[in-house]
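What follows are several structures.
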Structure I
Amino acid sequence: MRHIIIASHHRFAAGLADTMDYIGNIKGIDVICAYVGETPLDRQVAELFAGYDSEDEVLVLTDILQGSVNQAFAPYMGERVFLVAGANVALALELALAEEPLTVKDIENAIGTARQSMRLMNTARVDIDEEDE
């Protein structure tokens, strides 16, 4: 079984999970909005992992590379536990909708695709097909 965790500083994770539900009808995402409640982050993370089977696949998407939220998940990385920092909607959807078990290569490819979707539109050349209008 695949579990998806989105974790962030403040409420970014809740917004991303809501967007994934809206766009991709993806439900059942575990969300950690760090530093908004009384429960320490390490305890929130430990409680989530205590509910998973050791054979489950776990995809963890965090907001900031090297941030405290990302660091809280680092001890849990393993063969079936993937930790991805710098998540955005495109990346989250692609990984969550993957039908096959995830691999390192799959995740690296998805990260590359997500990077390519980021553009400064002020300088991007957009080809508009006359027939599209």
Structure II
Amino acid sequence: MMDAALFVLAFLLAYWVRYGLQWFIAVEPAYLVPLWVYTPSIVILTLTLLLVHWVEGAYRVERGRTLLDELYIVFRATLVAIATVIVIVFLTGPAYYSRLIFGYTGIASLVFLGIARGVERAVIGEPS
């Protein structure tokens, strides 16, 4: 499924922004962790994002739904999924996880899904 690949890609971009570029806040050397440490988080986040998007109706084809309607559903579902995963990870996971990486992932997911939905509509000739 294309969305799952986009969610993983968003996480990889978020990891690079957080640990590679270190935007906004520098990462203390003691908290620099390799990407493989986030593997369980990537899996949980991807599954949660897919589930919440499905529940919110992002994968339902509805006549008359505009691109703006679709983007609103994607925004709402992404926000709920990211918040849910943050709570799960920080209640059960180690303390060295970066909170910013989940925020960056949410933003990247919204951008990637927005572009994908727009391209899909352009390809099939559906009005925005």
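Things worth noting here:
- Structures I, II, by mean count of other Cβ atoms within 10 Å over residues 54-61: label with the highest value: I
- When relative contact order in percent (Cα under 8 Å, 6 or more apart) is calculated for each of I, II, the greatest value falls to II.
- With helix-only ellipticity at 222 nm (-39500 (n - 2.57) for each DSSP H run of 4 or more, over all residues; to 500) derived as -11000, matching label from I, II: I
- Entry that produces 17.1 once mean count of other Cβ atoms within 10 Å over residues 38-45 is calculated, selected from I, II: II
- Parent structure of the calculated result 2.8, given that distance in nm of label points 7 Å out along Cα→Cβ at positions 46 and 62 is the read-out and I, II the choices: II
The numbers here are math on the coordinates, done by the rules we state, and not lab data. Note that this is a predicted model, so its numbers are computed, not measured. Cβ atoms are built from the backbone, for glycine too; each structure is taken alone.
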